[in-house]
Structure P
Amino acid sequence: MHKIDIELVEMTLDVMKYVIGRVSATEHQIGKPKKSEELKALVGETVTPDGVGGEYAFNLWKAHLAKANVPVDHPRNLAFVPASPTKAAIMFDLITSASSIHGAYWMEGAGGIFCENEAMKWIVSLTGLPEGAFGVFTSGGTAANLSAIVTAREHWRENPEFKREKGLIVTSIGAHSSIKAMAKVADVDIVLVDSEEHLTGEALKETIATLTEHQRKCLFAVVATGGTTNAGIIDDLDSIAKVCEEENLWFHVDAAYGGGALVADSVRHLFKGIEKADSITIDPHKWMFSPYDCGAVIYKNMELAKNAHSQQGSYLEIFKDEGAHGFNPTDYQIQLTRRVRGLPLWFSLATHGTDRYKEAVERGLELAQIAGRLIEAHPDLELVRAPSLSCVLYRRIGWKPEDYTHWTYENHEKGFALVTPTKWKNGDTYETCSRFCFINPDTTEKDIAMILDSMV
């Protein structure tokens, strides 16, 4: 398996040809979903004692399996939070894998970690955090949020009074689902502020006032959102920061999706207060045009993260030796084993420069405004709320929830577009509506108009 032979050389050429075709293509198809049993019938058994051969397996991928996927960089994939990695980032993702670098410790991965850190310096600079703040790349927003909350919890538990207490965090119902999931993993309780609109310091104060004496004792962190996944809403970070300072609470900002907008001059002011955070999550694989998987967690005080995450083991002691001295990413987040997932971002930044990133993010913001105007001008459509960042919520007048679902699957089956329904809390009820999220700067006004027209 590990020897070089003519078959391997030929396969390498085939793979590179496929990659070149994928990277250089100007149009991509949206794959059609298939059930597992359908795919099984098409490809048969592939994992066998003797193997089926690389050429055969690769042909199965091209003929059947690749076509059952929806590329996240398709200009009419506007569901969830899509992605649009640059061509440079995609190409360097190949180099990242081919280089076989373990990115946990400087001793093994100094060159790769150095590049990651150069990219991280730029990301940190966008936040306005004080000197000394820094971060590491993670697998995504969930891992970043978990790492931040574990750091906050362990810092809180430095007080012997809280050593055996189960901690509590406060966030809003508009926060990403990973916050609720992360609370379970970190074994902390969670209190939700009942509003999908932006969380304010006043609402936070009111929520804290409703806590029992024991709950208030166990409250150690507040999670604000810098661009909700559902609607692109940015919490009132400045007023929340003031409350956290008054109440001696850790202030975490989940900007996994919205953090990319920090580069855009047109909306940077909306993030006022983020520079006061104790920790921040940003996902470069969303709005910073990096391939999956690439998240980031940033800390105001890196030592607190190191105290929470640094692992011990006899076989790891060498990494603390002076001869192995350097920045060890594993000390600052929950994972030990890690690829140097920030490398593609670094190469893309080095290739294109940060000004091009600013232009691409501004285009996503512009597309949301264009969509808003097209919806307002359409006799059968209405905005649910004004576009925020690159998210647009809108309704088809007269449609029921099942109509949105049917429309989604119909367009998906046609290979035309992927736009999915969501729910928006309106008073005491939840309304089903449709949602756009613009990331890809190659999406056009024509793409948007075609999707909207398909709802008639």
Structure Q
Amino acid sequence: MNNKNLMNHAADNIRILAVSMVEKAKSGHPGGAMGGADFINVLFSEFLVYDPNNPEWEGRDRFYLDPGHMSPMLYSALAMQGKYTIDELKEFRQWGSVTPGHPERDIRHGIENTSGPLGQGHTYAVGAAIAEKFLEARLSHTMMQHKIYAYISDGGIQEEISQGAGRVAGLLHLNNLIMFYDANEIQLSTECDTVMNENTKMKYQSWGWNVLEINGNDPDEIREALKNANNEKDRPTLIIGHTIMGKGAIKADGTSYERNVNTHGAPLGQESYVNTVKNLGGDINNPFVIFDDVKELYENRKKELLKIVEQRHIAEDKWRKDNPETATLMDEWFSGKAPKVDWSSVTQKRDVATRVASSVCLGILGEQVHNMVCSSADLCNSDKTDGFLKKTHEFKADDFSGAFFQAGVSELTMACICIGMYLHGLAGDLAIKDIGKESLIAGDLIDYLPKAFLRMED
């Protein structure tokens, strides 16, 4: 267990880098990044499992940032992992930089999802958790045992899609999903009590979640909550972390700038910025620095990770030797290549309804494409996606051997969960190419699915 003073120092280091990035860019969101620094530091320096030598390792834990405007926090923590340089942090929000205002999916740099409207990011995480369970049922726990971490904010909780994500995750007992709710009670234009008055803890408990409530700026409480969440065997976990917006910020007149709406979406301002950097222990003449003890903290974590993943890789190699056919199948699934489908048995009647014709094709896919998931928003017997369902069975809690996802009456939730399952898929890649990463939304993926299937035929 790391010393509390060291963990506080590392979190302050993230805060200094975050406010300096925003100040240099003259644009951005410093307050939330400052409040969330403690959680992401504990997660990244003590819990998140990844291969330092292979960022695309299939068995890595995933971290999904829902509020993309808090990117300075994420970039700073990833810089401590060695995935960004200080010079790249200085290019925050600049044209063509690898540190845009909202993160864009970039596995090499540790970015798992392109952000969009609030609520969608953690819904992707639900999809990723389902995908992990789906793959574990087919490839074994040895190969698929990673955790899915999500980070959500007050705004994300307000978005209607959060209700669908919470319901589905609880229904399916996604114990591999751990979500941190950054409850700072401040949003862009108002304090949260102007627009919301609900018991979030009880809401998630009613969906079957394990809910923990902590001081989100205390590394010891964060650590214990993450231990509890990782030990949970039957439920997804929500950690409600009460944090301080703009933690450590000081106004130009020397008074506290914490818990202030004005820190949410604008630079602190020169005099306040100077006072804040000094208050956090930084050098105003050279703020873009990772402290020596923080470097050591993350270097030590890297050494721990190399030992952890070495043992994991040994177990994976043994599994491959013991299960050669399944190992070959796994390699095919992760190759990025489209599966070969034999359509020769397909016959269609003249003037048949398109949904009926589609059902016949889905039945073929259900028989031949064993890493495919089909979904319906309570319409399978109407839109005829039950052509696929007849070849498999629905996902259920503790049983992901089937391949059909019943989303309920929640089309947007379903689309975003499917994006989470298929985040690196062909449809997403095609849409991104035409539309751009920052503009991609859930509905676009559905629009581009036909193009993906045409590409499969090529």
Structure R
Amino acid sequence: MQTLQNTHITADKEERLDAFLSARLSLSRKEAKTVIDGGLCTVSGKPAQKPSLSLKIGDEVEIKDFTGLFEKESKPCTLIPKIIHEDESVIILDKPSGMTVHEGSGVRESTLCDFLKHSGYDLASSTGEGREGIVHRLDKETSGLMVVAKTDKAAENLKKQFESKAAGRYYLSLIEPPLREDTVVEAPIARHPKNRVKMSVQKEGKAAKSAFKKIILSKNGKYELIAAKLFTGRTHQIRAHLAHIGRHIMGDGLYGFNHKNGNIGDTRVMLHAAVLYFYHPKSGEKVNFFARKNVNAKIEGNNKKVQKNFDISCFFQGAARSSFFINSKATNPFMQMDFGGNNLNGMMQAYADDYWSESNRNIYATFPRLSTTDIANNNRNSTWWLRDGSYLRLKSVEIGYTLPKRLTSHLGMSNLRIYASGLNLFAWNRFKLWDVEQGNDGMRYPIQAVYNFGINLSF
């Protein structure tokens, strides 16, 4: 977008005034409308009255200086998204409630895009100015997971996935009253005829389909935690469909929630994108991300209130119905390795403890006869060397504790979390000679377990 002094431009073709300004001044159509509605544009000496004014060839268009018209308010960014994952193609983040995703009409506060750009992240430019890297969005009031593209190639790939529904999200929401049963709502959505800020079910609207599943009912039976899945991507779709069936997201006054002082939902709309899935634009592998939230639940009993600030996350990895052949040549002790050098295979403890010999005539010994020369029978690729490769591994786990606000506030901190994490901690499998993920060769460097302890501190 340009900033300029009073400018004169002669129309060289017949077109709408707003389209003319948009093309000549690098404005969006909405920004061009703002300039016209603000009385900053004249055509052949007469004030332009409307954006749809038809220009004729030779019309003299004067645009007064609009420097500062679209500048955002200089407010500090108090809402900070949590970065879940980053690689060369994408950024996965957890957007807080109250943060607008990108620029738009009437948006003057800092956006998610602003935060990413000012933080120095490389973002795809093909998605447009003010929307760099954005391939899908969340409502301002909705929190949760989003994927942002760092390259134009990744942006194009992800856009196609969201359009085809190969990529998507699962939402969690607190509602009242509870659902009678798991429900699918298939009803068209359009702008509300009386309130243009909200959406509603309308016959002339665009097709929309949502599924809602019951999860947990509150102790008093008034509220319910539900899961939601979208099969289409309409504005405010979950909120509008729930309102259509007489249910309201807690905190969502726009769609019928009745705020009561001190109740859940008085601070924000209780809608959260908890699970995000897509195919990675570079590897093609399907990936899943989960938004981890601290548990801050108040438990009432015996006139006492207990604050729980613990959180835990874990990830399991495994394979079923898998098998492999032990590479007898690569593991044969005292034999020269197959890839060229003078190195000799070492003696694994499993072979040293159990091999066939005159003193150990066990025909089911782990290894046949030991020798410093090649014994062909030892190296035949037979079912003798076939092993079960199935396994389940605790790939990662993290346990954390967030100190209560009443303690951290006295210390001048907004948040203090202590955590411990580990990688490759345990594995369950039938194969015991070496780590099953090393495959057929036990001579490789083993997969290591990693332990971390740390503190997350913010002021």
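Each reported figure results from applying straightforward, stated rules to the coordinates on display, with no laboratory input. Here the structure is a predicted model, which is why all the values come from computation and not from measurement. Cβ atoms are built from the backbone, for glycine too; each structure is taken alone.
For structures P, Q, R, calculate FRET efficiency 1/(1 + (r/R0)^6) of positions 94 and 214 (r between Cβ atoms, R0 = 35 Å, to 0.05) and state which one comes out highest. Numbers along the way, then the final one.
Numbers: P: 0.05; Q: 0.45; R: 0.90.
Structure R gives the largest value of FRET efficiency 1/(1 + (r/R0)^6) of positions 94 and 214 (r between Cβ atoms, R0 = 35 Å, to 0.05) among P, Q, R.
If we compute relative contact order in percent (Cα under 8 Å, 6 or more apart) for structures P, Q, R, which one ends up with the highest value?
Details: P: 22; Q: 19; R: 9.
Going through P, Q, R one by one, relative contact order in percent (Cα under 8 Å, 6 or more apart) peaks for structure P.
Could you figure out which one of P, Q, R the value 4.9 for mean projected area of the Cα convex hull in nm², for residues 110-181 alone was computed from?
Details: P: 7.0; Q: 4.9; R: 6.4.
Answer by label: Q.
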